[in-house]
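Structures follow.
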Structure 1
Amino acid sequence: MLTLNNPSMYSLLSNLSKTSSALSISNIRLSSGLRVNSAADDPSGIIAAARYASHLETIDATISNANRISSIASTADGALSEIGSLLASIEANVIAASGDSATSAEIAAYQENIDLAVDAIDRLVDTTSFDGQRLLDGTLAYNTTGVDTDDIGSLSIRSANTSSGSISVEVSATGGSQASITFDAVTIAVDTTMTITGPDGSATVEFTAGDTKSDIQTAINAVTAETGVTVEYAGGAADLYLKTEDYGSDMTITLNVTEGAFATVGGVTTASGDDGTTTVNGTAVTRGSDHQYYYNSSGMSMQFSLTDSFFQSGGNTTFSVSGDGSGWALDTTASGQLNFGIDSLDPTSLGTSSLGYLSSLKSGGANAMSTGNFSAAEDIAEYGISRVSTERARIGALQSYTIGSTINSLTDTKEATTTALSNIMDLDYATETANNNRLQMMMEVGASILASMSQLQGNSVLTLLGGISR
C-alpha cells in the first residue's frame, strides 16, 4: 500500500511541480512572443540585449537627423534651382539688350525684366527657410574676421573644422601679369589691316599710311569692348603697349596682319598673361578660368578671388574663420559634425568687388542697361550662375555622398543589430509551441497518475495534488 512518505510519491510530486513551473514560463513566452521576459530567463543575454537596444535607439535618432538634414538640403536646392533659372533669364536679357539692333524701348523692356528677376531672387533669399531656419541669406555661413577687401575680392567658406577654435588663413601672391605685345614703329608705313583677337573676341582694325602711335592707340581702343585688348601709350618716343584689360594665364592676344605691315618688338604676334603664384597657408592654389581660386586642405574648403590690385602686385593677407557654419550634425560625435556652410546669395552679395554685384544690374545701378556696360553685366550674371550651380553641386554631394551613404550604412547596421537582438529576445514559436504541448501532456499524464494513486492513498494525496494545481 502507498504512503505519503513513499519516495515514488515525492519524486512524482517534485517532477510535476517542475513541469508546472516550466509550463507557466512557456505560457508567458507564447503570450509575449519573447524568449527572455526577465533577467532570470537569460542573465548574460539581457546585458547584450540592453546594449543592442540602446544602439538601435542611437541609430534611429541618427537616421532621423540625416533625413531632416536631407529635407533641409532639398529645400535649399529647390530655391537655388529657381534662382539659377532667374539668373539665366537675366543673362539672356543682357545679351538681348546689347544687340546692335535693340531699340531704346526694347532696352527699357529688357531692363524691366532684369529688375523683376533681381527682385524675385531677393525674395527667394529672404523667404527660403526650413522650420524657421533661413537657408540662403548667410545664416548658415561661417564667420570671417580680418578680411581685407582691398586684397580679397570674394570669399566663400564652404566647410571648416573649427572644433578647436578659429582657423587662421594666410593668402600669399607673387603677382600676375597681363598679356602684352610691344609695337615700336613710329608710324604706319603702308595701309595696313589687322585682326586683333583677345579674351573677349576678335575685331578688325584698319590703319592708313602715316598713322602715328596716337592714331594707333585710338583705333585699337575703339574696339576694346569687342576684344578685351587696350593700348597704353605715354606719348613722345615711348613704346606702344598692347595689353589685355585683365590679368592671368587665360588672357591672350593674337595679331594677324592680313594686309600691309605692323612691326612688333621681336616679331611677337601672340602673347599670354601670367597667373603668378598664389598660396593658402603655404599650399599652392591655381586660378580657374572664372578667376576664382579653390582651396581644400587641413579641414577647410573655400573659394575666393583676389582683387586686381592684389593679383597684380602680390603680397600677403591674413584673415580668420570661426563658427559652426550650418551647425548641422548627424550625432554628438566629432565625426557627426558636417562642417557645411552656405554664404549669402542676396543680390547685394552675389558677385565680387572686381566684377560688381547682381544688384548693380537694376535700374539706376552701375551696370544697368542704360550704362552700356553689357560685358560687365553679363560677367556678373555668369558668375552668379556659376556660384549657384556650384552650391547646388555641393548640396547634391552632401545628400548623396554624406547623408545618403550614412543612411545606407546605418540601415545595414540597424538590420544586423536588430537580428542580433532578435536572436536573444525573440521566441521561436514553432519550438516553443511543441515544448508547451509536451509540458501540457506531461502535466496531464502526471495528474492522471496522481489521481490513480490518490484512490489508493486517500484524500491526503488529493490534498497535495490540489496544492500543486493551485
Structure 2
Amino acid sequence: MAARPLSATKTSPPVVGPVKAPKVPRIVEEGLPHGVQALVVRHGGIPLVEFRVAFALPEGEIAKPAALTVLCHSLFAGTERRDRTGLAEALEGLGAHLGADVHEDYLVLSGSVLAANLAPFLSLVGEILTAPAYPEEEVRADAARAADEALIALSQPEVTARQALRRRMFKGHPYSTPIASPAALRRVNAGILGDLHGTLLGASAPVLALVGDMQPARATAWLQDALGRWLAHRKTAVPDLRTTPPLQPGPIELVAREGSIQSNLRLGGPAPSPTAPDWPAALLAESIAGGMFTSRITANLRERNGYTYTPHMFTSHFRAGSHLVAAADVASEVTAAALVETRYELGRIATTGVTPEELELARRHAVGRFAFQIATQSGLANTLVALAVKGTGTGYLHSHPKGLLAATKDDVDDAARRYLAPSQLVTVVVGDPRTVQGQLELVDEVVVRTS
C-alpha cells in the first residue's frame, strides 16, 4: 500500500493568553514562645520538608564578616554529644542535610529532610543551636580553609569588581566589606565563635520557616518541642542598621589589574525597596534595559557588536537599601566602546521610554520568573525568610505580581527616568591601565586605584 503524500497545511500560531499572577500556597504564621514567628506552608508533591532559620545581623557583625564566615563551617564541627562525623552521620541517617550561609545582612541555616523524619531532624537542629562544641582544632582548620577560599575568590576579577563597586556605592557603610580578608579569617578562634554564637544564634531575633509535605499544626508543635529551650532566650527586636549613604557618581574608577586581557564593567545605583509603590515598574524597566536575554543592552553588546557574551542587570534588596547593577565583561581593547554603548542604552531608555511590545514581554518575563521562584519547596522557603528578615512581609507574594500586572507604560517610563539615567550611576572598571586608561579618558574622567 502506497504511503499517502504529505501535504503542507497552513496553521495559525497558538494564541498566547493573558499573563496571570501565580497561585500562592496558604502561609500559616504561627506565634511561638517569646514573640518568635514561624512561617509554615504545606507544599506537597515530594515527601520532603525545607527548613530555614534566619538571623538579621547587627551592624558590627556585617562590617567584620570573618567570624561569621568561619561560623558557617564550624557550627557543624560537633555538639556536646557528637563530633563532626557523628553529626554528619545523624543527618544522613534522617535523609537530611543542613548548612549555613551569610548573605549581605543576615545569616541563614538551611536544610531539608524526609517528611517522615521532621521531628527528629528538628531535635538535631535544637542540639546544634543550644549545645555547640566549637573544638579549637576544628575551628582553626575551618578558618584556614576559609582563608584559602577567600584568597582564591579575591584573585578573581569578577570578585574584585564586586568589591570595588561595593566600596564605591556604600562608602563608610558595613555593606562596603562583603568578603573577609584571609588574614582576618585566620585570626578566628573557638572563643570568638563561642561569643558570636551566644550573642547572635543564642539570643537574637530569628525567622523560622518550614515548607513541605506536612501538617502545619503538627509541625509547629514539633518546632516548639524541639526548639523550646533555644526559643526561651530569644529577643524580638531586630538590630538597627543605618540606611545606605547617598550615591556620589563622580568619575570612572579604574581598578588596576596589570596584564589582564579583559575588563569588568560595573555600573551601580539606587533602586526602590520591595515595598515602594514604583518597585514593580522599576523592575520592568530594568528587565527591558538589561535584565532579560532579549534586553536592549544584550542586543547591543552581544548581538550587534560582539563585545561580550552575557551582559546583565539585576537589583539586590538589602535591609538598609536597594541597588541595581549593570555588568559586562569585555575584551580590553573594546572597554571604552562597551561602556559607551551601555551608557547609551541606559540613557535612551531613560529619555525615550519603552515600547508597548517590550513592556508586555518584560511583564511576562517578570511574572513568570517570580512564579518559578516560589514554585518549589526550596525556592518558597528561601523567599519567605528573605522577605521576613528584611521586614517586607509575606503579603509581597500577592502584591508584587499584581503590581507587575498593573504597571503602565507611563509608570515604567517614569521609573526608567528615575533609576536608569547613567548620570546618576557610579562606574567601576577592573582592567589593565596600560590598555584601557587612555580609552576611558576619552569618555569620562578616570581615577585609578591599585587595589
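Since every read-out is calculated from the coordinates, none of them should be taken as a lab result. Predicted model, so just to flag it, every value in this text is computed and none were measured. Cβ atoms are built from the backbone, for glycine too; each structure is taken alone.
Which of 1, 2 yields -12500 for helix-only ellipticity at 222 nm (-39500 (n - 2.57) for each DSSP H run of 4 or more, over all residues; to 500), as computed? Mind showing how you got there, number by number?
Numbers: 1: -15500; 2: -12500.
That value comes from structure 2.
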Exercise. Given that FRET efficiency 1/(1 + (r/R0)^6) of positions 155 and 315 (r between Cβ atoms, R0 = 30 Å, to 0.05), derived from a single structure, equals 0.95, which label among 1, 2 identifies that structure?
Worked result: 1
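Taking relative contact order in percent (Cα under 8 Å, 6 or more apart) from the coordinates of each of 1, 2, which one would give 26? Numbers along the way, then the final one.
On the way: 1: 26; 2: 22.
Traced to structure 1.
Tell me which structure, out of 1, 2, gives 24.2 once Kirkwood radius over Cα pairs in Å is calculated. Intermediate results must be reported in sequence, preceding the final value.
Details: 1: 29.5; 2: 24.2.
Going through each structure in turn, the value belongs to 2.
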Problem set entry | Structure responsible for 1.6, with distance in nm of label points 7 Å out along Cα→Cβ at positions 27 and 379 calculated and labels 1, 2 on offer | 2
Seminar exercise, completed: If you rank structures 1, 2 by mean count of other Cβ atoms within 10 Å over residues 67-74, the highest one is 2
Problem set entry | Identity of the structure behind 14.1 (criterion: mean count of other Cβ atoms within 10 Å over residues 51-58, calculated), options 1, 2 | 1
Seminar exercise, completed: Computing FRET efficiency 1/(1 + (r/R0)^6) of positions 147 and 275 (r between Cβ atoms, R0 = 25 Å, to 0.05) for each of 1, 2, the value 0.05 comes from structure 2
